Structure formats: C-alpha cells, structure tokens
1. Comparing mean count of other Cβ atoms within 10 Å over residues 149-156 across 1, 2, which is largest?
2. Given that distance in nm of label points 7 Å out along Cα→Cβ at positions 277 and 541, derived from a single structure, equals 4.7, which label among 1, 2 identifies that structure?
3. Quick check on the output: -6000 is helix-only ellipticity at 222 nm (-39500 (n - 2.57) for each DSSP H run of 4 or more, over all residues; to 500), derived from one of 1, 2. Which one produced it?
4. Output the label of whichever structure in 1, 2 has the greatest value of FRET efficiency 1/(1 + (r/R0)^6) of positions 181 and 309 (r between Cβ atoms, R0 = 25 Å, to 0.05).
5. Kindly point out which one of 1, 2 the value 22, 54, 23, 2 was derived from, the read-out being P(r) over Cα pairs in 20 Å bins from 0, in percent.
6. Starting from the value 36, 22, 17: which structure in 1, 2 was semi-axes √(5λ) of the Cα gyration tensor in Å, for residues 325-412 alone calculated from?
7. Of the structures labelled 1, 2, which one yields 23.6 when mean count of other Cβ atoms within 10 Å over residues 301-308 is computed from its coordinates?
Structure 1
Amino acid sequence: MSNSRSVPEELVVGRSDPAYMAHAYLTKVPIPAITPFIAAYSNEGDVVVDPFAGSGMTGVAAASLRRRARLFDISVLGQHIGRNYANLVNQDLLRKTADELVSAVRSYLGDVYGTKCRKCSETAKLVKTIWSYQFQCAQCSHVGSFYRAMEASGWSKKDMQCSNCGLRVPSGSERIGEIGEVDCIECGCSTTQIEQAAATPPAVDLDALPYPRVEITPDRQMYKTQSLGRSGLISVSSFYSKRNLAVLTVLREGIREVEDKAIRDKLLFAFTACLTRASKRYQWSPMRPLNAANANYYVAAVFYEWNVFDLFLRKVEAACRSDNYLRLLMQAGTLFDSDDPEIDVSYELSSAESIPLADSSVDYVFTDPPFGSNLFYADMALFQEAWLEGFTDVSLEAVVDRGSKKVRSASRYEGMLTNALSECRRILKPGGHVSMVFGNSTGSVWSLVQRSIKNAGLLIDPHSLAILNKGQRSVKGLASGFEHVATLDLIITMTAGDDSRCFKVPTADQVGNVAREIARGNIGRTPSHVYLEILRMGIRESWDLSAVHLRDVTQSLIDDGWQVASGSGALSRA
C-alpha cells in the first residue's frame, strides 16, 4: 500500500477533460483531483466507496485505476449521470440511432428550425435566436425591448433609455413580454453565420404533447431566492420556448422507444446534458454567450433559444469523447483483449446516513458532501429530473435553509454529516482511509465539520491536508472583484480513532497575524489561498475554527495594505 506522502499538498486541476465536459452537475470534482488519492490509499481490485456520489466522478476515477466502485446518493439525476459515465457503448450505433431520432422528430414536427435566408431567399438552418424581454416605460408607458435599449446605449446597461421619451431604464425593470430580435442562421450562400431579423417561430400544438408538467413549488429555496413567483417562471416547462419544448418532448419520447438499453440510456444522458442550454437560462452578451449558471434558475433580460438538434448531437459526440477518455485511462500500461475493459461500478439511491454495505468491507472512501447552505442540489436537479422517471427526496438532502424558517438547520446538517462519517468508519476495513472534499467561507461551518469528524470516531491525518484548486473563480467573485466565497476546497483524509484533543479558539489578532505571514509568502495568490492555508494550519494546531472567516481574513489583508486584483483576485502590494 502506498502512503499519504504521494498525495500533493495542492492539486491544481482543470475542468476541461472529456468526462467533466460531457454533462454538467453542481460542484463536480474532476477525475485528476480524485485519482491521486485512490492511487495512494487503495490497490487494484479494491473497493472504493462514495456515499455522496453526485455525478459519479469517484466511480469514473476508480474505474480508470481498475478499482471497484460502490456509489450512493439520494439524487435521481446524479444516479442517471453516474451510471452513464460508466456505460461504455458502441459509438457507431449511438451516432446512427441519434441521427435517426433527429430525423424522426423533424418528420413529426416539421422543419421547425428552417427559415428563409434574407440574403439569398433560400431555406437556411436556424442556429439560435436572440430573444429579449420587453419593458414598459414608467414615464410614457412605451413598450420597449431590453436588447434594443442596450444596442442604442452602446451595449451599456446603465445607460439604457426609453426610445420614446429618453427616461433612463433600470436593468431591473419589470418584464412584461418577450420578443425575438435576431436569428443566427447557417446558409449555403455564406461560409459564416448570418444574423438577420428574427422570424416568427412556427406554431406548435403543445397540448397534444406529453411535456413535463412539473411545478417549482414555493417551498423550494430556489423559488424564493430567484423570485420565481414574481417572474411567473413557476414550472420547468416555462423555462423553454414553445418550439424547443415541443422538440425536446418528441425527442425524449423517441429515446424511450429505443430497444437497446445501453444505447437508450446513453442517449438520455446526452438529452439531459443539453437541457439547460436548450432553455431560456442561456444568457446572451454582446461579446459572447455567457452560458447558463447551473446553480440558479436565472433568466437574463436577453437570452438565447438554441437549435435543440444541434445541441443534442453535440452532446452525443461529447458522450463519445467521454467514453474514449475512460477507455484510454483504463488501458494505460495494460493490454486488453477487447475494446471495452470490464468496469465494476454500481450506483444505488441511498442516504449517506445508511450505507447498505457490510461492516469492514470497504478499502477506501472518497467523498464530496454538500457544503452546507451554499447550493441546493435537489432544487437544481428538478430541471432535469422533470424529464426523467423519479425525483430526489428533498427531505433527505444535507443542506441548510437560507430563509428565516430553517426547517433544515445547521444542527440537522451537522447530525447528518456526523452520521454519514460514522457510516464510513463502520464500513471501512481496519487501517483504511476516508478522504473528504469540503469548502466553505465561514468558520462556524468548519467548526461543525471538526465536531462531525470527531464525533464520528475519525482522526484527521495532519500531514494529508490537500488544497484543491479547480482553476476558476466563482461567478460572485468575478462580479465583485474579490470574493467572500471560498473558491478553493480542502481535501481532508481521516482514519478511524478517538480524538482526545481540546480545540482552542484563536484570537482575531492571531488569525490576522497568521494571514499576514502567509500572504507575504503568497504574493500573486488569492485571499482564498490564504484562507485555506490558515485552515490547514489551524487543523494541525488544534484550533477551533469557528472564528476563522474568509471575510475577516480578506479584510485584515486589505487593512494591512494588500490589494486584491478585480480580474483575477490575486494579492499584491501597492
């Protein structure tokens, strides 16, 4: 067995490998961030478990190193994604079936993405349409388009004016309707895409189609935080144009009729992978598309309607690339008699508090639990699960409510994490290890994690605390210039054992002094780097982390003369 010294103190990994890019899921850990730990703490043929499996990246990483993986989660979407990462299929048959499905949908609905080219008058293919919400001027009641108002202002939101009376139009003005503004088309008369005035979309009879009639109810956190009731976006179907909703519905029904189960499941994987981009959540900008944030239900004032056929076929190709990536990883340094090496990865729907495995039956655990109140996985998974058969049981979700009525409290979260880690200790073989990815910006949550680990009967290995840097700052951080949201995670490795230490609470001066000392040796790094180094040192020094907050660390650095670059978040001296 190899040891912890083979695990680096900081892993800098990208989020662009073929598996990572094949299907979106909240807070995925890239395969290259997991494999060093599996290699260090297990051997070929060993059983690796992830009780908070999410999209199944631990399973892919374990398979790539020829380990067996047992994955568990409450997420229906996560199970769908994770199983299909390990579902290697015949690519020729997959592509052929996908093309046949697209042709069948076109035959059923007609050429819904066909449009007349204004340049040559021939029929062209619609690639995407730029849609804009409309507003009503508070002064003259004129109905205008956000897109046209931004265009007239030189694409500056703060300078938007009513075209009729000149009154400034706030970007947060009430939205009263939608209008297509620009069609982007591909035509044989041009080697590049052509932009032209948007044509009226063809009529579709949605009443005759079994599209998902799933409401986003007021009890969900995303309903509250995104003000969905005010916007009227209170169902999954309301986030799609009528045209795209019809195409997606008929396409899904066609996928369900595919006889080959492996191909059918992989096609559904490609289908769910394109759902967000096919919706109104794909944000337009004058420079380039901004994509859709997977962590919220936001629809921008100007958004895209993409050609679903193009999206679906691209995701089929992405699934093929992901399969090939896993094949190559598994075949590294070995010879196989067949194109597809055997994969032993299972994924069951189960709470992490009750793992259906025998005592002392597992060699290693790698897991990435939800981070408290940062994200609401079940709420966001509803967008895809509406198209699948089954929904995540929200009552089992390990999150903390943000509102005043905290049914899912911090103490409940602590109890769930403690129980989950206790289960990990129960199923672990003697001498085995548990590695947990965690990230948060508040000391109270880190103190909660410390208590959970201790109460679960686990001991942190102080020499195996690795910083995970996925190489991209948070959206909130980019918007504000520097973030009070931690953009790095800590990977904590533990073994079974009783922790008899008494944790001591550091003073604010102690934390500030340590922050300054670390910053001096980390010029060019970010406040998150300094914060994670403080956490790592605090764990090694038996600190109670309850008073160690990223916001305070950042402020102490600024008070001490440090500057934080607005574009990169990097620390520098004036």
Structure 2
Amino acid sequence: MPIRRPLLVALAPLVALVAPLARGEESRFVDLSLLVAPGYPCTWAEGFPEFRLEPVARVGRGSDYNVDTLHIDGNTGTQLDVPAHSVARPELGLPHSSPMGNLFTDTVEPWKFGGEACVIDVADLLDSLPPGTSPLVTPERVRDWERAHRPLGFGDAVLFRSGYADRYYRPLPEGRRFLCDPLERKAPAWPDPSPETMDALASQGVMHIGTDSPTMGPMPELGEPVHFAAMKYGATFTEGAAGLDRLPEEGAFYCILSPKHEGGPYGEGRAFAVVGGTLPGRLIESVRGKRVIDLSVVMSPDLPLTWPGVGVGRHRQRYARVDFLWSDNLGLYHHGHVFDSHAGTHLVPPSWALPPQPLPAGAMTPEARGWLEEYERDFGPRGTSDVTVEKVPLGQTCGPVRVIDVRDLVGSVPRAEWPASPAITPEVIERHEAARGRIAPGTVVIFLTGHVDRTFRPRREAAECLANPLNGRSEGWPAATPATVALLADRGVRCVGIDAPTLGGVDPRGALTTYWALGSRGMVAVEFLANVAALPEEAYFLFAPVKIEGAHGAPGRAIALH
C-alpha cells in the first residue's frame, strides 16, 4: 500500500508543472521508440515472422508514387500489449478467462495508452545476474519511488528505466545481444518487474506500465505470470521503449499509439512523451478524466482499407491477417499482417509523391509530364524529398485541432462529371476563418467530410468507400486542391487530416498535384480518420506512425484529448 505523503511531496506534481512555465520553457516531443528496419532485432526471435518492407513502385516512368508493402507482426519494435495478450475471452472458460480478455487493440479504451510518466530508475539491476536470467524489480523499489514523490495511481504511466534497449538495440549481428543471446543463455537478460510488483501497481489503478526491455517478461519463466498479474485488472503495457533517461522522474506526459488491428492482442507502436511547458499537464488531466476520443478506423480483412485502383489489376496490397502460432491458454492465433503502407489510418510523408533527387523529364509517367509544367507555373518547383516516415518529427503530426466542416460539398458534383471529387478550395478555408478566426501556426487542420463514417462498411457494402467513387459509380469524397494546401502552408499548418481515404481525392491529376504541393512544402497528411464529428471545438490531436525506416507511409493511431 502507498505511504502517506508529506505536504512537500504532495505539492511536487504542481511544482513540476509550474516550474517550466516560470522559466518560459516550451513543450517539446521526445521520441521513445525503437527503429523498425530489416537488419535490426526488431521482431521476437522465437519463430515469429521477420519484418520486411517491400518496395513495390518508385516515382519514375512506371509510377507517380513511392509504394511500399509492409510485412509486420505486432511484436515488432516498440509495442503495445493489451489485456487479451494474457487474459482469455470469458466465453472460453479457460483458467485465465475474464471480461478483460475482450480488450484487443481495436477495443481497448484509448485513455489506457498513457498518462503522467512516472519513471522508476532500475539501471543498477542491468547485467547483474547470470546469463539467461532477469533481475526482478520488487514492490519495495516502487515504494521507494513513492516515498520520494507521491503514491502511484490512476492516470499514471509507470515506466521502468534500465537502459537495456539503449545499450543493446543495435544492427545485427551485434544486435543479437538484445534478444537472441539472453534467450540462448549466452548473456544476462533484461531487468523486469516481478508478478507481485505488477499486481500492486494495477491494483492501485495504474493502467499503463512500460519497460525499456524487449518484453515485460523476466527470464527464464516469469513472462506470462508478470503479464497476467496486471492485465487481469485491464492494464496495458509498453515493451521496447527507448531513451527513457531523457524524461524527468514525473511530470511529463507519456503515450504509446498503435494501429487498431481487429482482434490484436498486441500491436507495433510508437511511444513518445511531451515534456516542458503547460501542455503535459493538460494532456495528463485529459487522461485522468478519460477525455480521449479515438479517431482511427479498424484494420480488418473484411473492411475497405486499401486502394483498389481504377478497373482491374491496379490495386495495392490488400490488408491480410497471417496466423502463424496457436496459443492454447488464450484460444487464439498469434498473427501478423501484410498490407500497403497507406492502409487504414496512416501518415503521408513528403516523400510519398516526390523523388529523392531530381529526375530527367523522361523519367516520369506520360500523364505526370503533362501536368508538371502547369503545376510548376502556378505553384513553383515540385522539388524532391527523402523525408520518409521515420524522419517526420512527432511534433509535426500532433497539435491543437481545427476541424473544417466540408460536408456541405457532398453531392455537389454532377453525375456526368464522375469520377470526380468536390473541391475543398481556398475559399472554403477563408469562409471558415471568417466565422471562426484565422488558423494559427502549428494547428492540425482536419477536414470533416463524413465519408468514412458514412461508407466504411464490410463485404457487400465495401465498394461504397473506395471502389465506386474511383470507378465513377458514385461521387468522390471532398478533396483538397494544391491551392488549398499552399494557403494552409502560408498559415503555418504542417499537418492536414481528413476523414476520407485520401486528401487528394479520386481524380488522378488533382490528387498528384495536391501531394506535390504538400510534399514540396514539407507538410504531411493523416488520412483515413474516423469519428471526426465527435471532436469538440477545443481538442489536442495526437497521431504517431510506426517508426519504419525508409517507409513512404505507415499505419498509426489517431486520438484527440480534450
């Protein structure tokens, strides 16, 4: 049980939030994630599929875009574990069955993704035991932290910092020390909390616990007991965090965001913190009040997540679930996924439609050559970019939200002009600003079209979301023009979101020129959002893509705190 705290300790959280403001300190984002890339020990070593990025097409004579296919398992890089990882579904009647077994990555409450970072230093335990054995973080170590700071409870994200990932996550073969060598009992294993420690934390209301070890599982045989000890209460975990030494012991806001895989007991994720200034305190209070809105679509083979192309044979890799290992204690398969990097709620980096270096005039598709001259006359050089997903700062994909409602454009394109999208023009922005005020620099602008909420349906109805608009059987979703992107860039907007499959719409020329405008100005887009109509006027948008090296798109999770 937590001890009673003296007055000075009770005031410590308030001091932690006020002191940066007094110093005039600005809030900043700190990336706490491992790089996902071939040649790194980023996937679980015991029979799990290896991560692979497959370059399908590159900007040039055969393609206007840089298209990638991802082969990825949820136990990759920095990852989110949810209760279904170790708690079986109640209807199965297994020893570990309970209602918490229904909390998968697509059903877990989004306020469980983080909270106030409470960093417990356990670096003295690193490499302190024989090969293949993990030093255990005991309840007494947690009580020591509480004596120095305050009791832990609901709204806290307890992070155990040993420095393990920072020291040992390296390219292979050196990187075998991160995971393979401890599993083969050739090197000491990572520090991790004991089952008693996890039970104590979760029973006090702590719903997120993180570690910079590759798993919340002490070697050699306490992995499942440690998971179940906290997950039976509904707690979630971060595994494989990095850089926790850059956080204060308390006062920062911590979060991990992971794609919304249907039936996923865990998921590849992106961990980060916000430190300094007043923003961490505001976000922490939103989590404590459970004021968090999920803005992401569910990832499922039954749903229209992936670009089908026009006609036949122009589709990108469909989202596929790959079962590979049955778990008797949970009554489900471990599984990974194969999909186009722009499937579901995803990031569009500047390099999506731009080459990494200038191309000769002949090294373009014939259509793009014809469009480029007019585009550059109106908007300046198309430019180049090597800014792939891992190079986009997290502070760029997060910020205060400005929702611009464009649902009145739906139904405005005559049937004879299909396939076409209603244009979100600069005049739309200017009318919005006249009513709501000028858009401030750093704002995340989200276009509310209603398209996903209206058409994102499984199986027979799936064509209404993507295939029918692309093939002229229904009107396209509202889409931004290059001029609109240029206007937003002038306002200081660095990230644009939309609750439609793409920002560019169904017309090939309009889409490509919009992405040229976006990329050449260093802007990014978050596409395929959902539930945008639920956002209040004052909210803070958080989106984080999986940190994949060299990817021209990546899935992620979008949420808003208010």
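1. Working: 1: 15.5; 2: 19.1.
When mean count of other Cβ atoms within 10 Å over residues 149-156 is computed for each of 1, 2, structure 2 gives the biggest number.
2. Values: 1: 4.7; 2: 1.7.
For distance in nm of label points 7 Å out along Cα→Cβ at positions 277 and 541, the value 4.7 is produced by structure 1.
3. Working: 1: -11000; 2: -6000.
Traced to structure 2.
4. Values: 1: 0.70; 2: 0.05.
The maximum falls on structure 1.
5. Working: 1: 19, 49, 29, 3; 2: 22, 54, 23, 2.
Clearly, the read-out refers to 2.
6. Values: 1: 35, 18, 13; 2: 36, 22, 17.
Derived from 2, not from the others.
7. On the way: 1: 23.6; 2: 19.9.
Derived from 1, not from the others.
Every number in this text was worked out from the coordinates using simple rules, so none of it is lab data. Bear in mind the structure is a predicted one, so any value in this text is a computation, not a measurement. Cβ atoms are built from the backbone, for glycine too; each structure is taken alone.
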